[in-house]
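Laboratory data are not the source of any read-out in this text; all were calculated from the coordinates shown. Here the structure is a predicted model, which means the values were calculated and not measured. Cβ atoms are built from the backbone, for glycine too; each structure is taken alone.
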Structure I
Amino acid sequence: MKPLVNEQLIHSAIAEAQQSYMTKVYAWMLVGLLITGFTSYLANINQWDLSIVANGLFWIVIIMQLGLVIALSGWIYKMPVPVAAMSFFIYSFLTGLTFAMIFRVYTTESIYNTFFIAAGMFGALSFFGYVTKKNLSAIGSFMFMGLIGLILASIVNIFLVNSALHFVISIIGVIVFAGLTAYDTQQIKEMYVLDAEGSDIATKGAIIGALKLYLDFINLFLFLLRIFGRRN
């Protein structure tokens, strides 16, 4: 019976470590979303977003966002924890600045309603990714290919400006990021390192995991908004 008891203890320790790790990931993600939401609100009421566009700074903000994502994705484990954390916070802030523009396009009520729909979907999908015993790697690979197709179709539609294609892209976008939410949650859950718990490595892992789920949620919300949002 001893081997069985030891095996149960190991499984219990792993499950506890995974739960602790995912709690940290969700906490970092929540902080990022709060920064984005609060910044978006302030930018909207103070018209910072209009100032950014008027002064030709919009694309600079976009490039800075892209640069921070690339830096965090590629070099986070070489960064000190304070630098990694600050990079994530700055990215969340910059996203809030650009997000303020959706209040110029969609009604406030439809934005809030869509946010709650996105939050509910994200929560259910992330929970599924966390508890399922099925390996979601195949789904993740399929959704990544779908993401490439989504980007290409979006670029094409910039020139075509086709409303039917716009709607199809929005539907596919919801499906792609719904699948990625479940897949990324499972992958992040498996990223934990028992021996590194509480170390800088674990903290950096939680930050990059939070960034992935943050991006999944933001994109899921935006594509849902394109479907359900009512324009001003």
Structure II
Amino acid sequence: MSEGKFMKSSLANKSVVERVVDQITNAIINGELKPGDKIPTEPELCETFGVGRNSIREAIKVLEAYGVLEIRRAEGTFIRQDYNYKMLYPILYGIILQKDSQGQIVNLRKVIDIGILQVAVKAMGDKEIGKLQEILQTMRAELEKDQPSPTTIFDIDVTFHSAIVNVLDNALLESIGYYVDKITRSTRVMAIINVLEHGDREEFIELHQEIIDMLKSKKEDTIFEIVQKHYKYWK
């Protein structure tokens, strides 16, 4: 494979390994390497990039860790043919390490929720609506206890929103939802504690019921308003 087949990184201050990662990634994005393709051997990559074997090995390790490459013993290294949840790691870590990461994560989930509901409203049937109603009844039962568990309510809330995502049969969205739930758990549990302390249990239920009613009635024009209200306790 000739050197011209790879786009050179314009960021000279990047490490050798980062530049190799960029060049291989660009080759995939540009279609020069396709899912399922076997990448060149280490000596070929060394020659192509003009770098040492250790740098090539480290770059391959990085891309394997992120789910982009798959090493098959005795066969070689291949571009993965399907989505792998590890591909989200760089994005999520980048968000977490940013200043005001919590605000960015809230906004990310809000945008995702709006988009999911816009698609789900078209795909949601009576069976799925019934499932959401059952989950909401479970949430109500927990909230009506003398001493409801904030973590249990959080878990039920996650189940509720996951049931909506599952209707779309989209592994990427399911993974994004999973990791966003994971990194927002503590702040959302605190929001639920706030709901319990201020006696807003019924309103918390109503916010979820509004989502179900919207999905049932197919009133897409109310999605933004409903999501905005849904986030009133999580700040």
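Tabulated results
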| read-out | value |
| --- | --- |
| Structure responsible for 54, with percent of Cα pairs over 25 Å apart calculated and labels I, II on offer | II |
| Which of I, II yields -21500 [helix-only ellipticity at 222 nm (-39500 (n - 2.57) for each DSSP H run of 4 or more, over all residues; to 500), calculated] | II |
| Structure responsible for 17, with relative contact order in percent (Cα under 8 Å, 6 or more apart) calculated and labels I, II on offer | II |
| Highest-scoring label, criterion being mean count of other Cβ atoms within 10 Å over residues 20-27, among I, II | II |
| Highest-scoring label, criterion being distance in nm of label points 7 Å out along Cα→Cβ at positions 36 and 220, among I, II | II |
